[in-house]
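We did not get these values from a lab; they are worked out from the coordinates using the rules stated. The structure displayed is predicted, hence computed values, not measured ones. Cβ atoms are built from the backbone, for glycine too; each structure is taken alone.
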Structure P
Amino acid sequence: MEPFVRVNIKDGEPERLIIRSWEDAFPELSVGFTGRGGGAGASPYESLNLALHVEDDPDVVVENRARLAQAVGFSFDSWTCGEQVHDTRVGVVGTEHRGRGRLDRTSSFEDTDGLITDVQGVLLTSFYADCVPLYFFDPAHHAVGLAHAGWKGTVQQIALQMVQKMETEYGSRRDELRAAIGPSIGSCCYEVDDHVMSKVRDIVPAEAQPELVAKVTSASVNPGKSMLNLKELNRIIMIKAGILPSHIECTSWCTSCNTDLFFSYRKEKGVTGRMASWIGMKER
């Protein structure tokens, strides 16, 4: 069953999908991923661009962020994010960091692709247009995390870094963690060269695990190219990190196949907006 369920929205509300099973089981959680509609932006960022690093009007982006925070039950001053660089640094968000990056890039967590917190009333966010959003929740220690995983972050195993950081900071047990893999470009659309595949083979060596290789890659019609399943590769890394397979949700949504709903950097040739992932624990 698809874990990311589209929300029936009212006119003017941000288009979004939620991990319904998590929200039903853990009412303190708000967790999901945005679409591209229901914002204030104009073409080519029409209309819910949520990132400040593209050539969009910053005032429009801030307005879109405020709309999303309100729609998911948080005040806008709770919005907290990092400046993503396709690496594996994980920032620990305390009460004093609440709201960093919400109005400008300079105040965000510098060079940070993962964020974790155990503070209620903090809304963690990160930004995408084909890369893989990773979600983490520790129901025993009341902690959450988000990670941005492009191919570089994936092969550097940011998923493992997130698990280790939550273990160190909050005492999270790997067999108790919940994880989810959100909408991103699928293996149907993601063609890569051998430079990328050489990094993938470091994680999933063909001679050791042929069945895993088949799940992660398939042949392209173009010589020297492969079709890469980044979602499955992240799932494998999560399992290697100690998360139970039954505790991992994985979407079937492909951002490149569904540009009516999502922005896609590859499909739209780099001129497009960014969706946001979010997760937060509501204040009691």
Structure Q
Amino acid sequence: MTLATDDFLDIDDVTPAELDALLDRAAAMKAGETDPRLGDATLGMIFEKPSTRTRVSFETGMTRLGGHAMFLGPDDIQLGHGEPLKDTARVLGRYVDGVMARLFDHEDVEVLAEYADCPVINGLTDEAHPCQTLADLLTIRETVGEDATVAWVGDGNNVGQSFVVGAAMAGIDVRVATPADYGMDPAVFDRAAAFGADVTPTTDPEAVIDGADVVYTDVWISMGQEDVRGEKLAAFDGFQVNADLLAGTDATVMHCLPAHRGEEITDDVLESDRALVWDQAENRMHAQNALLVELLGGE
């Protein structure tokens, strides 16, 4: 398989058929299938904000594929220190075989993709987290099955927005419950509709988990939002994924981590047999390895 796109900035940069093939390859690589190697390929990893899972999964993945990953933090390159981003992109594109960027502003990753003469992967922006969605869909496929119903409960953030579109592409039924002022961009539901999904958001968590196979949540206060912490905690009252909310259901629970235990999810739920979060975390590497092979290695 060769992807029709040179970059991976959001989940619908690939087609549903390509998404399905990526998940097939990820599952096969996770099972130990001999995979195409990346030789001496180098991945430049730009981090405007820190991350445990993103850095370790990409860096370990590149090593296992025979390549090399280079960490580029805020103090390592000129990003945000006077050099235009397009200049940084042009230079990096001549040094490395691919760029993974974890940034605040989604427009910045688009600039990187426009000016870098190599594939660019979105490792997270404020609008999207497509690599997480790949891991989420792989986790659902190998645990619940793709004939699943997933309830998103909490903040309408980047993780949720990418997941709603990716789930639509995979034929997974998604329901969304967020506080009134913290919903997803309406364009997300239009994008999901393009793949046949009819997602009507609500403000009632109990309504969306009724009959759901999976309940998915994420932090309420994302990195950079600490100044509105009090305001958000008040607005999200009733949205915590806890034993009371899950009572009477057999739903498993997903969380992309890191979790703020005691806020969006309770410790007892996160440590219970319901939790799929550790599978999700592991699957970041397997899903991204499949993506790296396609973007950097071809067939």
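Observations
- For FRET efficiency 1/(1 + (r/R0)^6) of positions 83 and 203 (r between Cβ atoms, R0 = 35 Å, to 0.05) computed as 0.85, the structure of P, Q it came from: P
- Answer label among P, Q for the case where distance in nm of label points 7 Å out along Cα→Cβ at positions 11 and 187, calculated from the coordinates, equals 4.4: P
- Comparing distance in nm of label points 7 Å out along Cα→Cβ at positions 171 and 219 across structures P, Q, the highest value is found for P.
- Structure responsible for 16.0, with mean count of other Cβ atoms within 10 Å over residues 91-98 calculated and labels P, Q on offer: P
- Given 1.9 for distance in nm of label points 7 Å out along Cα→Cβ at positions 67 and 251, calculated: source structure among P, Q: P
- Read-out helix-only ellipticity at 222 nm (-39500 (n - 2.57) for each DSSP H run of 4 or more, over all residues; to 500), computed value -6500, structure in P, Q: P
- Comparison of P, Q - label where distance in nm of label points 7 Å out along Cα→Cβ at positions 147 and 163 is highest: Q
- Which of P, Q yields 18.8 [mean count of other Cβ atoms within 10 Å over residues 51-58, calculated]: Q
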